[in-house]
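Each structure below appears as structure tokens.
Read-outs: derived from the displayed coordinates by stated rules, not from any lab. All values derive from a computational prediction rather than experimental measurement. Cβ atoms are built from the backbone, for glycine too; each structure is taken alone.
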Structure 1
Amino acid sequence: MKVEIIELGDRAAKFVLSGVAPAFVNSIRRAMLAEVPTLAIDYVNIYDNTSVLFDEQLALRLGLIPLITDLDSYVLPSECSCGGEGCSQCQVSLTLSAEGPKTVYSTELVSADPSVMPAEVVPLIKLSERHRISLEAIARLGTGHDHAKWQAGIACGYKNVPKITISDECDACGMCVDACPRGVLVIADDVVKVVDERACSLCRLCEGVCELNKIYDVIKVGTHPDSFIVTAETDGSIPIRELITRSAENISDRAEALDGYLSVIDMEMEMDHHAT
């Protein structure tokens, strides 16, 4: 397997995986969406709410706020020594108290752990005169399998690396160049050339407008079957580097667990065979 970085920022990345099967790339995508845990508000104690929103609506908005998460400091409630009842290792408390007239933003949440804070400035509610809210929100670790609010990865996808072939029969009429919506093709020295093959969207408009394509395969748009362009983005709760690496670690851990499970089954089958 070969990895080539195309773009890498704090919250988004684009890279090429070569020498892998589609199932492996899809496993990476699914792990980024559903297997990497993150903190999200899971329970809300509302002490006072005279706003226009029902308690349930306010709690729903709070639950969808992405929270900056240090995965080395917290564990899943199911794996915590407290048995999931709630302690400083598996949950964190955030309080909010506001009175109108004003618009309340996510940054007004006060966390018991200074490292846990909203990753985005999200407007929560607009309070009118004499409207007030007072609450305590409990954030816990979870995964996208359980609820979308724990989905750290967003806009995660992949496509095969495009492969564009132009034969010598091309007369460089320029119709394919004009038809390409992404400027992948240009005419240079009376020859049609590919300037950015990876930018191709595989729309194949260039094939359709080429008159010679009806007789010869002058221009052919295909893909590399074992190379994929992967794009990924986070909601800000964890850096994109950590999202990708933890996704790969999750796949490795599950593969080892499956291998151990199959080994036990093979051993039991062999013992049954000798017993008979």
Structure 2
Amino acid sequence: MKQHLEPVEIIRFDNGKLISVSDLVSVEEPLGIRLKFHDGNSQISKDISITMRTPGNDIELAIGFLFTEGIIRDYKDVSNISQIESSENTWVEIVLGQGLTLNIDKLERHFYTTSSCGVCGKSSIEAVNQACTVIVPQKKWSVSHQILQHLPEKLRKLQSNFEFSGGNHACGLFNLNGELVTLREDVGRHNALDKLIGWAMKNDELPLFKSILLLSGRASFELIQKAAMAGIRLVCAIGAPSSLAVELAEEFDITLVGFLKENRFNVYTGADRISF
């Protein structure tokens, strides 16, 4: 059996017949992220998030989440990471370095505003502008459309959990030659991208200026925001982008491709990075 899949007994209706069969579903379990930091007077322990995720790469998920939310800027901001198993759920505890302090009130307000993202598109984009400090090189590059058209097939072949359950999203990171660098899967599309960015941060690969990000589903505002924080300049999605995702991609000079298939795709922003 593949990792992170759970067997279930189901009743299948097929060609007018009811059949009892075994099936596989993606595992979904809670992961808590706990932050320890200094407020200027004493060390504080704060549970900042609980997310429903597919187990695996949990530390990458936690690191990627903290980075894309603008809480840490560098892997060196972290002095210790540990994974704690309890009877109820799993926790990743991250201790920030001695010189890094956080304002707890600001932190709580920050998570409130991100949870209600989309109430105002203009203010949401402005919030990303304030959090994203990556400086993008002026020199641009381009990728052949033929390279892009072969990416979905490459990603699909490597989606091991999706092959058996059909229940996982995937994010694939490719170089400019269309070669896969790494892949992450999760029941949550945001979790999959946080895992991928967490991997890049741990391996000192950020910023990802010369990379192609492929999303197995649609391109939402939150995914483009995370891509912008990581310095990714070309985002492709198998599905559609949202209106706010297009606005954010335009604001950050990100090339955004949607409905990517072998024989067609739509370019919403930054067409100059694709050669035809």
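Tell me which of 1, 2 gives 24.4 when you compute mean projected area of the Cα convex hull in nm².
Answer by label: 1.
Please state which of the structures 1, 2 yields 3.1 when distance in nm of label points 7 Å out along Cα→Cβ at positions 175 and 191 is computed from it.
It must be structure 2, since only it matches.
Using distance in nm of label points 7 Å out along Cα→Cβ at positions 87 and 135 for the comparison, can you identify which of 1, 2 gives the largest number?
2
To which of 1, 2 does the computed value 26 (relative contact order in percent (Cα under 8 Å, 6 or more apart)) belong?
Matching structure: 1.
Please state which of the structures 1, 2 yields 95 when volume of the Cα convex hull per residue in Å³, for residues 71-126 alone is computed from it.
This value belongs to structure 1.
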